[in-house]
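Every number here is computed from the coordinates shown, using simple stated rules; none is lab data. The structure displayed is predicted, hence computed values, not measured ones. Cβ atoms are built from the backbone, for glycine too; each structure is taken alone.
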Structure 1
Amino acid sequence: MYEVGKKTLAEDVQKDLDKAISSLRDAIGNEYVFQDVPNRAIRSAVPAPFPLHDWEAHIPDVVVMPSTTEEVVEIVKIANEYKIPIVPRAGATGLADGAVPLKKGILLDVKRMNQIIEIDDINMTATVQPGVSMLELNKVLTRVGLFYPDDPASYPCAIIGGRIGSNGFSLIGGGYGHVPNLVISQEIVLPTGKVIRVGGGGGRKIRKSSVGYNIKDLFIGHQGTLGITTEATLDICKKPEAECPAFFGTNSFEESHKLAFDLEMLGLRSMAAVLIFDPQKIEFLRRDDEAYIPQPKEIRSVVLALMYGTEAEVTVARDKVFETAVDKHKAIYLGDEISKGDWASRHDRYHIAYHGRNKAGEVSMMTWHCEDAAINHSELPQVRKKWHAIVEQFKSKYDGIFDDWGMFMYTNNPFRPYGDYLTEIDIGVNELEMTPEIWNAFVDMKRQIAEVALEAGGSISACHGGTRMGDVEVACYQELAEGTYDLMKEIKKMLDPNNIMNPGKYLLDSAYNK
């Protein structure tokens, strides 16, 4: 097995790799097997800050692009024969390195598996291959008045297979649920090459069954360590008649925290999400002239209430929301322009080179790092305070390297806009100045942020997965310490006896050291 960071291969390993690549060309066609550096390099990174000083350690040896389940089976069998790592990759918009090949090997890109197999507008399902983008799927569904209600910030470039592998978060999950609620069944190629179908029981379109174990969710959020999704049947919905994002300004985070709670407690079935912008986020937006519509200085925090439904439902809900926000809390409605514009831009700030402006108004070339813990409503104030203090400590020590871009807090509970939040702190990182020392500082900062989330009774990740350095040790040995991680290792070793599927993720190599 290859070693993490190994840039040159032993002679016998290189011979096996050459034989494997020859077999791959025979299996799927020469034109879909890539060894050139550009094709391999662009598939070695994700949009999150990356250890550029050590990029060669993460570049795959070969890229393959299958188009069918049968081709995936052949690729997996070849990987087993030669004991070569294999990493599935979809849109790679995840921010936890799930698609980064830690041990080189074969990078399996699913983008040619992009067929919409069936739209069933009677039983309200869509069956697709894993390389279908949600944008393209909804273009098709919109023609018949339907939509697939998985709505991440990465929407224009997110791919179904990646959403399943990372257990992604939907911005409208409070109304429609998240990935586990929207995937009805899957076809999976296991690490041995065996093909299975997992769901709730019954046929591939049955949402609820009490027969057998709930195996389906084991293959959601596994970060490519347990197999490769080759087909998925999804829950689709009638496209809502009305959509109403309403943004309200307050003079403090504390007031926004109270307002958000009261909005959640209205019990509106049409409430798809509630979102808090904290003062540091507003301060950042004020100096980022490409993303902010100026507001009065007394606006220091913002709350979004998002309503989806029929015209009648949304009209009544909007009145209730305005009564609570404006009449009761004296919040300021920010107007239709920012309410419609900012909500639209939630889906258009992703997977691109980023720049912000520092406090002096100068353009600051930075990439975006996002921590995405799940935190209960009652713990938000203390977590927010501790997180900003941690970032300030590193920002002061490494001037110009790190920047605090503030926090978002999205309601996290599927089908209910209350209880806990995807609690996100956004950190600018001057990736162009990356050195081993700065990378280690970044990892230390992440570890401290993760530990605060656990101290508050939360989870390290609500949507991306705690697989990055700094997160992963805390995730495995603290968050999952009460038996879950040990069981994960047993499952991994049982399903993947040769440890070929995305080895190194979640430190699961330790399962093979006994």
Structure 2
Amino acid sequence: MNTIAEFVRARANDDNIGLLYGDERWSYREFVALCAQRAAWLLSNRREGPFHVGILLDNVPEFPFWIGACALAGATMVGINATRRGADLARDINHTDCQLLITQDAWLPALAGLALDCGIERILNVDSTAGRAALAAHTGAALPTVQVRPEDIFMLIFTSGSSGAPKACICSHDRIATLTRTVAQHCGHGPDTVSYVTMPWFHAAAINTGWLPALSAGSATVIRKFSVSAFLPDVRRYGVTHFNYVGKPLAYLLTAPERPDDANNPLRVVLGNEGAIDDVERFARRFGCTVIDGYGSTEGGISISRRPGMPRGCLGLPNQDGVAVFDPATGAECPRARFGPEGQLLNPNEAIGELVNTRGAAGFEGYWNNPDASHKRVRNGIFWSGDLAYRDEQGYFWFAGRDDDWLRVDGENIASAQIEEVLIRHPDVVLAGIYAVPDPAVGDRVMAAIELREEAVFDPAAFEDFLARQPDFGTKWMPSFIRVSPSMPMTATSKVLRRQLRMERWHTADPVWWKPAHDQAYRPLDAEAIAAYEAGFTPGALQRL
């Protein structure tokens, strides 16, 4: 099967449970019938132009119903980021040429007053009486006769926007079908699998590594909004065997009070990326499961996964040929990383570069209506990931952050991920974000934003002592500023929103501690101190940054 439409059609006569939501259940036979009903509505409302259908919904069963409907109808599903507002939300919908928009009551206020190219009459509210009546007219519709080709666009998925404006990544049926089969095989999906999908459904992780592998195996998917308190009760209630994540969910789940019977559950496999190594290991031990944390992106092009016996904390080895680390300035491969006796990276300036695939350009299908961004990803036949990494002498790859997460401190390049890895070892730190703020003289200073565990109290002297005692903590890594936030700004896919942190700097209602000089102790940063520090900059310099 090379299209998602084929995956859906294959379940038309399957009476096994396909979806679970609260106390509701749908067999696959019922699921396909509901997809066919919605596909008939889509086809009856199609007009000239790209057959793009925006979906702005919560994590509710209607989301997979409409994804399946789009696949059957030959339409392209566009995942609309539900965290966007105002002009940004309108931009996403218009930028992707949506001719229809599917939504619900909860999102009508966000849509009110927006200048949408599709027009208000092209918005279907699935919660409204009119919306239900429109769909009811197509009850019992047969599966469409539309021919869906492997090269057709299955969906447009926006990047997370953690470091810039989100881009709509093109995902063909063939690429996603191939990925689906790979994930299902790698994670051992079978008829008894129960997949727990709590990531937002407008993002690739929920669809590609959560729901579609279960669909391909004919197994059940639980739809749920992420909740720390509901996680383990849900795992036991539904018999969940598989769970997927992106970013920080493991860190949040580990904040729940630990109980002696936490490992008494049916969970077998957890698949994700960007989880901290300490969180990955603690989660696996506590809940008695296997956690597979790898590297991949919505764009495709590069896939890296861990294997038994690899160095602790590395990304692993690539799953295809051509993956390397290049210096973006010269286009040449970076020297291999060298480590000190305590595991510290000895040559970061020369070893850290951009993760590329010299043979991976064909795997990237581009960004919709954004040739400049597409060109930035593929240059001279090479796929440039936009992620920083380094590679050791044994060939293992290590993550170092995004390409705009460089800090230049005292003439040395530092990658944010290196410092964050140390900060989150602290027993009170749940999340950490490292980013550059300007130095009045030249280059950057290190600023950290941290979120502490509930009831924890920040002790700056003890925190500095902890960092100083870490054997792999670089001499230029000590944060000049520490922002203690009760709730870190995050993307919808649980990634720290460093872009916002960089913009805010020290202008925040959160407590900020700072070291005026390297050899001085941390002290509270108040309005007077901010004014004095900013007075050291050339007039207008901060506004231009």
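Which one of 1, 2 has Cα Rg over 2.2 N^0.38 Å, for residues 61-140 alone, as calculated from the coordinates, equal to 1.27? That value comes from structure 1.
Identify the structure, out of 1, 2, from whose coordinates mean count of other Cβ atoms within 10 Å over residues 237-244 was calculated to give 16.2.
Label of the originating structure: 1.
When distance in nm of label points 7 Å out along Cα→Cβ at positions 365 and 453 is computed for each of 1, 2, which one produces 3.0? The read-out comes from structure 1. Taking relative contact order in percent (Cα under 8 Å, 6 or more apart) as the criterion, the highest value among 1, 2 goes to 1.
Which structure, out of 1, 2, was mean count of other Cβ atoms within 10 Å over residues 373-380 calculated from, if the result is 15.4? Kindly include the intermediate steps, with their values, before the conclusion.
Values: 1: 20.5; 2: 15.4.
Only structure 2 yields this read-out.
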